[in-house]
1. Thinking of I, II, which structure, once distance in nm of label points 7 Å out along Cα→Cβ at positions 103 and 543 is computed, gives back 5.4?
2. When log10 I(q)/I(0) by the Debye sum over Cα atoms at q = 0.11 Å⁻¹, for residues 231-406 alone is computed for each of I, II, which one produces -0.53?
3. For the read-out mean count of other Cβ atoms within 10 Å over residues 247-254, a value of 17.2 was computed from one structure; give its label from I, II.
4. Which of the displayed structures (I, II) returns the greatest value of mean count of other Cβ atoms within 10 Å over residues 215-222 on calculation?
5. Identify the structure, out of I, II, from whose coordinates distance in nm of label points 7 Å out along Cα→Cβ at positions 319 and 383 was calculated to give 4.0.
6. Say we calculate distance in nm of label points 7 Å out along Cα→Cβ at positions 303 and 423 for every structure; which of I, II gives the highest result?
7. Tell me which of I, II gives -8500 when you compute helix-only ellipticity at 222 nm (-39500 (n - 2.57) for each DSSP H run of 4 or more, over all residues; to 500).
8. With log10 I(q)/I(0) by the Debye sum over Cα atoms at q = 0.08, 0.12 Å⁻¹ derived from the coordinates and found to be -0.55, -1.31, which of I, II does the value describe?
Structure I
Amino acid sequence: MRLKKIAMIVIPAALLFLVFSNTQLDTYLLGEARGNTEVLPASTIRVPVTRTIAWNSNSAYADSLFQSRGREPFRNWSFEDKMDLPRTLLAHLLANKNVPEVNKQIMNLKPWGTYGSKWLFNPKGGYDFSLTALTTILFLFDAKPELLYPETRTHIIEVLLNDEGEGYSEAVPGTLGRIRDSENHILMAQGSKYLKNRYRMLHGNRDARYNNELNGMETGILDKLNELSRIGLYEFNSVPYLGYTLAALLNLEAFGSVKVQKASREVLDYLCFSYALGSYQFKYYPPFRRRYERAKNTSLAKDYQTVMMKTWLSFHPSIKYIDQTGKGESHALIAACMPYRPADEVVSLIFNKSRGYFVKMGHGSSASPEIYSAGQGYLLSAGGVNRGQKSNIVARPVCLFIDDDAGELADVIHINGKGQDFMQWNNTGVYKDFACSNGPVVVPEKFKPVAQNNLWKIYQISDSLHFAVHSGENLGIISVFVNRKPAELADELLKINPDADLLKTTFQFPGGSRISYDVNAPKNKWTITSVDGQLLDRDFDQWPLISGDLNNKKWY
């Protein structure tokens, strides 16, 4: 009995010691981030970086945005205004409106909280949302005393930017350094601290504690940026946090040291390339991590990377102005006033899929991959897979995007997966010109079959582009064809895929590949199992950041 009592004390104590002596385990169990020791295989596709576009210095959209946001009234400084108030002040300065009032408002401000995630022992967390925009204001208007008065600038640097010096940290405040914070908070908080130190040094303060090369801040920032370039974002495609991650990266790319600028640009280039591969004419519906409540959003263009990409392209010398809408204007504002612009091939790829490609993007352990197949006039987008409640991953339908003006999920051909709960889906079933899942294909009313038989319906997108659909309660298949006659295609598909039971596991392209799949695959396996009898690497936890087949080798 005594031994049993001792065991009841010792074993839980040992478990507690194991947890709280291991930051990786603490972060996994209690945080919203990952450990930074993960290693992925090297990407087989290199991110394009060539820039030859002569971007305009102004855009009609940016000017209208500055003017409209510059008319917004000021509000009291509070947690609810952690993003909007500093960006409203920025807009007024960019529009050269109400300059005395803006400076007075800034002079009256005091820090309302602390940096890092908000929780029980950091109840006023989230101030880094404000720090990021205040840092932008400081650097953009430092040399414009007619807009940012000297005393206002001093108030920002001495009072509002309330963290400086040494001590790079990725921990959530109040956790004794045991739990790593999320990427957006790390980049906003530590990036703002780094840039404040840099500002001090650039303005003649030689105190060693502000020297980022000596105090550990430069090393910490570079390590984080290099990690993101090597294994990507844990908060991939995050709604809403990617917008704030991008804002922090834009600050570092614009105002950091040469090394930090380069490293930040590499991350931004990777994110923009990923977006270009996964979108078509700004239609974008990838799986994402954080937050579950955003799963209800059915818009194809309301994510903040789309907002920023549209904003950047409003400066393009030949692309027609693209309207912006909704709450994303605060993110568009940051994109519009910062110097970063995407690489040439990224811009082209958003609109032009004519060369065709098949790409897979890994996001590491316990995550969801992104898988895309594209060609002239279309993009097949895999919906990904949830990896359990704690994964915070929203799986999306498999979607077929085409050259049209679709703006909502209901406007595009898609496969939801079995049932209504996205947390039960494995929508990774995309291969070259092919997609499948264990739910029926949803075809909007605007599409009418031009040929059909008992297993297949053929839909025409253009003179040269058709797609074939097989749809049942527990199986949906979409395959894409170019330069085929619809009636002949329907007959040929039926001839070589005549057995509905066999279609549950295998599809044969006319004159092409034989694809095998498991539409009820476990959540840690790619739905596609083999091609022409050749087994595939289905362990997407170990996939490289970007791999696959891009036909145009000059991109890399």
Structure II
Amino acid sequence: MPDTDDQMDLAREIRYELCGPGGDWETTTENVLGEQLLVFNNRHRDLREMFHAHTEKWNNRECFVIGKTRITYEELADRVSSATYRLQNDFGVRTGDRVALLAANSPEWVIAFFATTFLGAISVAINGWWTSTEIDHALRLTEPSVLIGDSRRINRASNLDKNIAVLDFTTEKDFFSPTGATPTLKNITEDSPALILFTSGTTGRAKGALLSHRGLIGFVDGTVHNGYEKKLIALRRLGLDPSNMPNVQEVTLSTSPLFHVSGLLAGVLMNMANGAKIVFREGRFDPADVLRIIEEEKVTTWTAIGDMGSRVMSHSDLLVRDTSSLTRVSSGGAHLSEHVREQIVKHFPQAAAAIGQGYGSSESCGVMTSIGGQEFQDNPTSAGRVCLGYEIQIRNEQDAPLPEGNEGEIHVRSACTMLRYWGDQEATAAALKPGRWLAMGDIGRLENGLLFINSRARDMIIRSGENIYPVEIEHRLEAHPNISEVSVVGVDHLELGQEVKAILVMKKNQNLDPEDLTNWCKETLAGYKIPTIWEHREEPLPRNASGKVVKGVLTGDQELSIYKD
């Protein structure tokens, strides 16, 4: 096996070959929103350009499959053109307008996204698991002119503004049928806004991260480059020529929701760039059906967020289904636990060598670090090395950069970073710092070029791939007439990653009733946010000098004595 120096030399040689002068991934530095940042020279300049390049290249291949519906790349282009025309002429959508998308994963969701962005309008990706209250907040914040979705979720949007036109594609599927009509399109700049993705809010309300055409294209280019570079390094070490490798279509099972980075950006946009077939499934997550699809569609790649992987690997049908086509299984939304890694190696041995993970967010609009192969096996707790086009700093509480080995808040910058939070100047100012450095809100350190994240040092809970900020749940519970104090924390869970725990102090003569409190939460909170563990305490919750509850004391990570007077 080659030594470390030889491996690093080969990696540098391939990086220069790909990204140096004349390379397919040649890089340069350009002014992006006032900062000199690294970009690819040979990039697409808007989503229309990128879309047409991919659909023309792969036109005869199948692009989307769901149930009995199969759509080729060529057919997809026709449907997007027609939907763009209808949005423009039937609904009057213009540059800068918002079009909200509220539906389960489907080709219609993707078509509506492209049609919206082709017009220079902004797609608003609303979480399909949200309650009426949460959906109402998103609509009031973004003020869309059109809401597109399926019946089940649109019915949950119970307080719609009369000025919002509604298109229910469960009953109006003709909207997405090809007609041959051609829309009138205006120029779009690279930094024009394209998409709003919602993130859990530290102040109790979801924030809308506004992403640009440049950001979405940069995500695709950067992620495809990162994968190709790693593949080329592996082939060269084996003495193989990639030009002699067969061009076999990848088949991706897309179970990550499209309102997530992992669903839309990684699951659809990136896979379209590679000419993959993207398979959706209907209805709630069903491990037996996932195994059926893997066998029947010969799925090669699957990103299993949260507990999806564990549920599939523990299902009895795993023993009777052919899953040998599956060569890459990854995890999204949270760190890949040792237990899940061991299960993948055991049940999908053909995918064991390709296990890896990365680190990113809606706000960063990209995979900032990644790790895989032997390096991941040697450093399973690391989030990986910095990817091309990204810079990372670890900063202290005074916002000063820290040397390697020191723990602090992770900051990142790139040409892909969000433009701002929609309608929230205060949150934008707190997250986007001078030089367009983005404060990630995570605590970590760099060691030998590898990023390590201290997941226990933050309030945020990641349950089954969904980010949950406790303050939103705390605000709801504090409004209950029988509760005096509340604190919400994350508790480790073998399959979910974490689950939600509420620690309560009840008012005098009141008892804790988990069923009542669960129903109270259900009125305004999505199901994944509702606590599954309830703890009643008689004593007041521990607080610091500023009156803030010290959650480290509640979880046992800190000593109570240091907070005593």
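1. On the way: I: 5.4; II: 4.9.
Attributed to the structure labelled I.
2. Here the read-out was taken from II.
3. Values: I: 25.0; II: 17.2.
Computing mean count of other Cβ atoms within 10 Å over residues 247-254 on every structure in I, II gives 17.2 only for II.
4. When mean count of other Cβ atoms within 10 Å over residues 215-222 is computed for each of I, II, structure II gives the biggest number.
5. Comparing all candidates, it corresponds to II.
6. On the way: I: 2.2; II: 2.8.
Result for distance in nm of label points 7 Å out along Cα→Cβ at positions 303 and 423 over I, II: largest is II.
7. Source structure for this number: II.
8. Checking each candidate, the match is II.
Read the figures in this text as sums done on the coordinates, not as results from a lab. Keep in mind that what you see is a predicted model, and the values were worked out from it rather than measured. Cβ atoms are built from the backbone, for glycine too; each structure is taken alone.
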